[in-house]
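Below you'll find the structures, each written out as structure tokens.
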Structure P
């Protein structure tokens with residue numbers, strides 16, 4: 001799965017890498033630790049506006065949802081069941097690039113996860129990349145507030161991630177740069193399921209395991 005990401009590049013670096021312009025610079029901030037469970041706004045590019053970098057809230061709220069509580073369950077979306085799950089099947093062609101420089105995952109050293117080692121994962125040279133994502137536009141029927149939200153799509157773990165994420169053995173889909181336009185242009189989602197892969201680099205953040213009691 002993927003609940004903790006990193007985006008530590010400057011806005012100009014992002015604009016250059018993705019050939020797009022920031023819509024609202026005031027929303028932008030570099031972040032060394034992004035916790036999905038705070039439902040933050042982070043930079044994404046949608047297939048509605050592929051030349052614009054926007055800020056959407058992490059945690060997809062389907063347009064049919066009566067309230068926003070579903071966001072707790074929609075930080076990630078399994079690629080294998082996108083066309084089955086009510087939360088995602090109606091937005092399967094609402095594609096986005098979720099901009100990042102890395103993500104964190106914890107390796108369990110015991111069956112209950114009481115002892116864990118934290119890893120930082122990204123691509124070579126700490127380069128910018130894009131997670132495959134889906135997005136939604138939701139309006140609160142009680143307040144009239146509109147909210148733009150997204151989810152990160154996950155797949156079966158590759159050998160490296162299976163060793164790190166050794167219980168659920170999942171990983172977010174990181175797109176090859178040459179495939180980012182294909183994802184936005186609604187290529188078959190199955191083209192991006194495992195064994196689709198990029199070369200990842202993992203770094204242990206602490207040789208001393210985190211003890212949780």
Structure Q
């Protein structure tokens with residue numbers, strides 16, 4: 001389908017946050033991190049805002065021109081940068097630096113909610129290291145536009161670049177429907193799910209560059 005895509009600018013922040021807030025409000029992982037509808041509606045946009053701000057700083061956001069969908073990408077280097085004291089620097093995965101970032105997320109969203117910190121730390125710990133790759137942090141489609149193929153269209157340019165440059169891609173699927181979509185795009189489940197305590201699962205998925 002013909003979807004016009006542009007790179008989101010800082011001035012698009014509120015649009016992106018509002019879009020992600022609506023798209024993930026009923027997502028199983030959002031429900032686990034922020035249990036209870038009233039509580040989730042009060043805090044969810046703040047969580048999406050943190051994710052958006054980090055992506056602006058470390059990666060890029062592709063946006064459907066009509067504002068119906070957004071994809072948050074980060075290009076991850078082969079090895080995380082390490083400072084002299086051994087902590088992971090910007091773009092780092094696990095370790096003390098990852099834990100510090102997880103604490104910062106909790107403090108920004110809700111200082112009393114340990115689950116915000118836990119999900120940030122656990123996803124950092126399962127993130128593959130050793131090979132450079134494109135990381136699809138989140139992709140959100142407006143609830144009234146889901147099922148139209150917007151997610152696939154939004155991902156296509158980056159996956160085409162990955163194939164041209166021989167670059168793998170990685171993501172975590174948060175529900176069975178999205179996992180099936182990513183499988184159709186060449187992503188493969190790594191074999192070890194992140195099972196949240198008394199909650200849903202996240203499926204880490206890896207995509208090797210493909211020949212066309």
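Please compute FRET efficiency 1/(1 + (r/R0)^6) of positions 144 and 200 (r between Cβ atoms, R0 = 35 Å, to 0.05) for structures P, Q and give me the label with the greatest value.
Q
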**OP:** Please state which of the structures P, Q yields -2500 when helix-only ellipticity at 222 nm (-39500 (n - 2.57) for each DSSP H run of 4 or more, over all residues; to 500) is computed from it.
**Re:** P
Original post:
Which of P, Q yields 2.5 for distance in nm of label points 7 Å out along Cα→Cβ at positions 32 and 104, as computed?
Top reply: Q
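Only the coordinates and a few stated rules stand behind these numbers; no lab work does. Everything quoted here is computed from the prediction, not taken from an experiment. Cβ atoms are built from the backbone, for glycine too; each structure is taken alone.
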